[in-house]
Structure 1
Amino acid sequence: MASYHCILIDDPQPAVRRVTLNRPEKRNALNNQLRAEILQALEEADRDPEVRVSILRGAGVCFSAGYDLGSNNAEAQPYYTAGGAGQWARHVIEGSFRIWDLSKPVIAQVHGYCLAGGSELATACDLVYVAEDAQIGYPPVRLMSPPDMQFHPWLMSMRDAMEMMLTGDAISGVEAAQKGFANRAFPAAELEARVLEIAERVAKIPTDLQQINKRSVHRAMEIMGVRAAIRAGTELQALAFTTEASRSYLKELRKGVRQALSLRDKTFGDYREREKKD
C-alpha cells in the first residue's frame, strides 16, 4: 500500500477499505495533494481483490469545508486537463467521473460541513450517508460562480435545486436525505456504525457482479444526459468568472481568504459568520 500524508487508510472489516481525509486543522480543505491521494487510494482499492467497497470520510469536525482557497490549485494538479477557460471546472469533474467510473462502490460518510468542493466530492460517490446535523451547501454561488460540478438538478427536484443555487444556503443532513442528495441521515453518534453496517451488506455481493449492478444505474443516468449536462455546466461556470461581481470577489479573495468568506456570508449570517456569533 502506498504511503500517504493527507489521508489515513484502514480496513475496518473484511472487504471494506476506509479512506479518511486527514487535514482536520483545515477542515479537510481539498488541496491538490489531498485530491491526488484520495484518487490514488480509491484506485488502489479498486485494484485490490480483497476489497469490495470503499468508505470516504473526514477526520475532525467535518467531512470537508471545500477547496483549499489558500493554496494555488492551478499548480501540481493530480492529472492533466486541457487548458483554457473553464480548465479548473473541467478538471474537477474529470476527477469526479474517475470515482464514478470505478468498478467498486464508494460510500461517502458525511458529518459536519460538506460545502462547495466537499459536496462535489460526496456526490461523486455511489452512496451518501449523512449525520442528521450535517450542513451541506454551495456558498460560492453568492459571489463567485455556480458549482464546478453542477449536480443539483440531477439529485434533487428542480425547485430544491433552484433554491440551493439561488441562495447558497446549506441544508441539514435530514433535509439532504429528504431532497435526494443523500441516501439516509442518522444521528451523528450512530453514523459510523450504520455506514459500516451498510458497507458490510454491499460487500456481500461479489465484485464481478457488483460492478455491473453499479454501472446499470450509471448507464441509465448517462442516457438521460447526466455526463453531458455536468460537462456543459463547466462552460457556464467559466462564464460566471467574467462577471463584475465575480471579478470583484476574486480581488477580495486574493487579499485574504477569511475576510473574503466573511464578505460573502455576512449578510446571510451563516457558515463562518454564524460561528462568530456562537
Structure 2
Amino acid sequence: MNVFGKVGALFVLVLAMTLSMSAMAQSKGKVLVVMSGGHLLNLKEGRVYATGYYLNELYVPLAALIKAGYTPVYVNPNGDTPSMDASSNVPKFFGGDDAMRMQALRFINDQQGLRHPIKLETIVGHTQDYAGVFIPGGHAPMIDLVKDRNLGQILKSFHDTGRPTALICHGPMALLSAMPDTEKYDQALVAGNASAARLRELSHGWLYAGYKITVFSKTEEQQIELPQLDGHLPDYNDEALASAGAKIQNAAPWKPNVVVDREVITGQQPFSDHAFADAFLAKLNAKAR
C-alpha cells in the first residue's frame, strides 16, 4: 500500500472511532423493554383471544426513548418473538393518521432485538446497567408476566433502587409478579372464587401495596369484551391490582391518564401513550441528573 493509501486507511479508522465514541457519548443508558411471550388469552366461555402487544403502546414510548438517546434491550420469559394484537393495528390509535400507523409498523419491524429477546432469567441479578424498565400493554401480560417470578425479581431490583418503572394499559398487571405467592394469587384471580380476605393473604408482601396506579379499567374492558374479544375475561385489571393493595387512580373511560407514584409510572389505556412517554422520559432524565 502506498503512502496515500496508508493515510486514507488511517483517516477512515480515525473517523470510525470518532463516530463510535460520539455515539457512546450520546447514549443516555439502556432501558429494559419487557415483552410478554403470551399469544392466546383464555376467556370464561372457553374461547381464546389471540393477543400480544398493542402497537402504539410499544411504538410511542419506544420511539421517544430512542430519540432521547436511550438504548432499548428487549427481554421476555422464553426468548421468543412477541406477537402484535391485530386489533391495535388501526389508525384510531394514531390520531386517525394511517401514515403514522404505517410508520409505527416499519419502526417496530426495524427493531432487530425484538425478534430475538433475551430471556428474563438471564437478566436476574444483572439489572444494574439499566436506567429504567418499560412494559407495554395489550392483554398479553395477563397470560405470563403477571406470574413470572424472574420478572418479579427484576422489578424488585428497580424498586429497591428507585429506578423508573413504566407500565401502560394492561402492562401494570406485571407488577403482581413482585409478590411471594404470585402464582397462587393469579390462580385465585382466574378461578374467581377467592374471598377478599384470601386475596389479601396471598398478596402479603407485595412490593407495590399502597402505590397509586392507573390501569385499563373494568368499564373499558367490558365495552370491548363482546365486540372485540368475543368473550369475558376471568378477572379485571383494576380489581386485581386493588385487591393486592394498589390505590387505583383511573380516569373516565378512554381519556388519557397517567399516574406517577415514586418510581412507578402508569398509563391507563392506548390513548395515554404520549403523556405516558413524556412522564417516563421525565423520570429517566431526572434520575440521571
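State the single structure among 1, 2 that was used to calculate distance in nm of label points 7 Å out along Cα→Cβ at positions 75 and 155, giving 1.3.
Values: 1: 3.2; 2: 1.3.
Derived from 2, not from the others.
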Across 1, 2, FRET efficiency 1/(1 + (r/R0)^6) of positions 211 and 243 (r between Cβ atoms, R0 = 41 Å, to 0.05) reaches its greatest value in structure 2
The highest value of FRET efficiency 1/(1 + (r/R0)^6) of positions 83 and 131 (r between Cβ atoms, R0 = 30 Å, to 0.05) among the shown structures 1, 2 is in 2
Please state which of the structures 1, 2 yields 5.7 when mean projected area of the Cα convex hull in nm², for residues 51-114 alone is computed from it. 1
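Readers should treat all values here as calculations from the given coordinates under stated rules, not as data from a laboratory. Keep in mind the model is a prediction, meaning the values are calculated, not measured. Cβ atoms are built from the backbone, for glycine too; each structure is taken alone.
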